[in-house]
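The structures considered in this document are given below.
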Structure P
């Protein structure tokens, strides 16, 4: 018997090494249109609204042009992003076992689909909820509840996998288990301090937890 009927994954820092590309893409447009750049910590502090929301706030009159520039840069430079080794095997095996797989990410739908498609893992997911698809962004549990309701999965049979404090808060708000992964987390100290149902440091640890049936 599977441990879970549904497994929900964050993208950046969990499935993929895409945080640096996010920093670079924001600084590309900020440098080009505002002659400024932000540190990774300053960009992380902006997380919550989607890329579109931020760009529309910064560039109310030219946001369509700036968004095209942002996504062109994001797509054209995506080769710096990797899928963490071993993650595709986890997704494939869960799918083979009939587990429903979801994505709940704070990034907007455009960037999320670029990443999932370029890395060849879009095909594994039954349901994708991005920041574009919710009224209330992480740490609201809205995206998790959408997934549970779509497939009538009980809260005790679902788990959220993520690398951020917002993932812990969203999972707890939804009443499901949360596993925090620290292999590319920008909030490892805060996660350890806050606590999670389970903290894993390697993809192999995650694989063992999700797939071992003992």
Structure Q
């Protein structure tokens, strides 16, 4: 087990490679404390202490600190920990800890997000946004149906009318090309073609 590379990533931290593979990130003071030097062998007992005790505890504290400022999905939190250079095992321990106390809950995150944005975002936009945060399509649709239920058509109608009013849409004054551009924009936002046509010609 040879320390093949020590690379400074900040003034306080270094990225460590062991046997030419990334191992972990440590503070410079810890390098001195554990006597870790490039080109030298790393005592297996020290390695186990770092990856089995030091880094899982630090990853858990990092996760807790992140969650103090705002909610995260499991995927987002994993990304943050990965960007911090925490090994996979340390990430898993941190995620397991915060999940055990329901500090992260993907279902609740989806419910809260849909509840807050249901009037301003279409179903398609909600799907895109939440899937980009690592939530499954099945979970999102389940939460959407639970919150919106039979009000989906009503919500879409309100959203379309709001957009038409904002654009000062006038079917008598707008040209065919202008109407086509706006209709295409509404399609891209995920509104149903039926509702778009109804409100375009009845507004």
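FYI, it's all coordinate maths here, none of it is from the lab. Everything numeric here is computed off the predicted structure, so don't read it as measured data. Cβ atoms are built from the backbone, for glycine too; each structure is taken alone.
Here is how the numbers come out for the structure above:
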read-out	value
Structure (P, Q) behind the derived value 2.4 of distance in nm of label points 7 Å out along Cα→Cβ at positions 125 and 149	Q
If FRET efficiency 1/(1 + (r/R0)^6) of positions 29 and 117 (r between Cβ atoms, R0 = 30 Å, to 0.05) is computed and equals 0.85, the structure in P, Q	P
Structures P, Q, by FRET efficiency 1/(1 + (r/R0)^6) of positions 61 and 93 (r between Cβ atoms, R0 = 30 Å, to 0.05): label with the highest value	Q
Ranking P, Q by distance in nm of label points 7 Å out along Cα→Cβ at positions 5 and 141, the structure that comes out highest	Q
Among P, Q, structure where helix-only ellipticity at 222 nm (-39500 (n - 2.57) for each DSSP H run of 4 or more, over all residues; to 500) as derived comes to -18000	Q
Identity of the structure behind 2.7 (criterion: distance in nm of label points 7 Å out along Cα→Cβ at positions 37 and 165, calculated), options P, Q	P
Which of P, Q leads on FRET efficiency 1/(1 + (r/R0)^6) of positions 53 and 133 (r between Cβ atoms, R0 = 30 Å, to 0.05), largest value	P
At a computed 0.60 (FRET efficiency 1/(1 + (r/R0)^6) of positions 21 and 101 (r between Cβ atoms, R0 = 35 Å, to 0.05)), which of P, Q	Q
At a computed 25.6, 81 (Rg and Dmax of the Cα atoms in Å), which of P, Q	Q
Which of P, Q leads on relative contact order in percent (Cα under 8 Å, 6 or more apart), largest value	P
